[in-house]
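Take a look at the structures listed below.
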Structure 1
Amino acid sequence: MTTTHSAVVEAPDAARDEALHQLGRALRATGYTFTTVTPVTHERVNRRPQNAWATDVRGALGWSRPFRPDTLPSSIVELMDAAGVLERDGDSWRSTVRFSTYDDELFVHSAFPTTAADAVFFGPDTYRMADAAAAHAASRSGRVRRAVDIGCGTGAGAIAVAKRAPEAEVLAVDINDTALRYARVNVALAGTSGVRPCRSNLLSDVEGNFDLIISNPPFMVDPAGRAYRDGGGSGGHDLSLSIIDVAAERLEPGGSLVLFSGVGIVDGHDSLRAAAAERLAGTDLTWTYREVDPDVYDEELDGEAYGNAERIAVVLLTAERPG
């Protein structure tokens, strides 16, 4: 078993990170909860006339609505200011982050809409992926000693695994420095000391092998080329296929990959499944593949990128190396 360790990413501004951590703690103390919906649902709900302005903390820090200076408690505003996440435009104020709840934990991520190049997304796919990763880790009780979440974003998957495998070393890797900042804060909020955020392009900047590799990489064809969304290649599969390749190289005997991805189905054909089968054929990994939801992101079917697709499905691929 490889026991090499990678360096923990140091916070570029420890005081701001600590303020963001304290903001999360303050929200938790109030009983704050928020379930993140799809961007289309979020936009639709916020378009309602009564939702033009936030009237409470959930409106400001969940729904990303603008708010008046006297809307939120002064203690919350002070922490937002200290964390550098409060934008002021006259009497219209706005948070640059959201907080969402999952698995009894609180996660900070980017405000809606997630249009910035370094946006950190959290949404229904995060819930699905983290559920799959948590279930897999729980089913392998005592056998996960070293795990990694590739493209960790908020760190939700890594934290979910660490809660089911508390003795494991869990790396949360990403190339997005904003994601690593939020992951650090979320790890602190969850108290999962075994999770260590690290900067890495896939696994090229960390050493050693793993008992469990999880990932929810970008998998869409995105004409805007947003890093958190565009999976690369004509079908949005490039990152998913690269992760399969990496897993084939870096899984320990008995180790497994849990990959949550998506694909546009054209004339009944799943091009990701076909490409994954070709990659896996040359390995010793056994694998399964299933649709988690057969019809998501239907609004994308109106765009040129998915002009030939009949539907977009989200899928779960698991692969295991013989022990």
Structure 2
Amino acid sequence: MEKIKVGVIGAGNMGKNHIRLTSELPDFELVGIYDNSENAEQIARQYGTRFFSKPDELISSVDAVVIASPSSTHCPLALRAATAGLHTLVEKPLGLNSKEALEICDAFMKSQTVLVVGHVERFNPVVLEAEKLIEQEDVIAINTRRFSPKDLRINDADVVQDLLIHDLDIVVNCLNKSKIKKLNANGRTAYNERLVDYTHTIIEFENGILATLEASRTTEDKIRDIDIHTRSSYIRMDLLNKSLTITRRTNYKLDTGYSPAYRQENITEKVFIPMVEPLRAELQDFANCIKSGSIPRVGGGDALNVLQIIDDIKKQIYREDRNHGK
């Protein structure tokens, strides 16, 4: 099959990474980019591709498109791509809410083209290895922490849509696919009276597993941790530094004929993590789906499921009787 003619809409931090990788991957031919920023033309020249002054001009010139523009533009752009019959990768979130996500999913079902959603952490090799591990474990609880400094460029999404969504996707679509029994969420604003910058969510699943998810845009440290408590082990995932450790109990007994006082050490395993760039793997999955018709690792259904839960979380956080900022 010939190379996939692809365009990228959006040239911010994530967009530039998509531009770089689609210009490198052998399955793609980067036809051009669109962005309304001042340096977009310069970025296009840097990667030897064409700058389009209008998104519709780019859409009419390609077979596939990556939408990496601000979250508020995802729905209208995705619907235009579906109408044009393009295979499409939409950066997370698929829409600002589940209503938009459902509209997008319906549009791509009608167009019978590929829809992939950019939950890039699903391609993190730590997550891929953890999925294999927990198949043999009796999980009790999962705790996630995702902290970042404030990004002043993001003004159309709160911390729930910006950060929490990653870990929520990992928990409900990878580590524990049980239905939610009960959910409680709280949030506080820090920089913007309209959008929360810190959130703490506790989820009880029908299978008994408890999940605690914490996300913050108020820290200078960047943290991406997931801890899994099981009946026989403690699993620690560091998504940022690509490490995965398992601490297990030991049943070692020393028979010396008397009763010495000693401390029994646990066994800690360090799992080998292959060095893979998650976004490269995500784009390769997108190409494979287009060429072979394989099922996306993150399709519209998974993204819709997450946004339905996000809607429930936001309803609790933004209740009229809760004073977030004081």
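Given a value of 14 for relative contact order in percent (Cα under 8 Å, 6 or more apart), point me to the structure among 1, 2 it was derived from. That value comes from structure 1. Taking 1.00 as the value of Cα Rg over 2.2 N^0.38 Å derived from one of the structures shown (1, 2), identify that structure. Computing Cα Rg over 2.2 N^0.38 Å on every structure in 1, 2 gives 1.00 only for 1.
Out of 1, 2, which structure matches 0.05 when FRET efficiency 1/(1 + (r/R0)^6) of positions 27 and 187 (r between Cβ atoms, R0 = 25 Å, to 0.05) is calculated? List each step's numbers first, then the result.
Working: 1: 0.90; 2: 0.05.
Label of the originating structure: 2.
Read the figures in this text as sums done on the coordinates, not as results from a lab. As the structure is a prediction and not an experimental result, all values here were calculated from the model. Cβ atoms are built from the backbone, for glycine too; each structure is taken alone.
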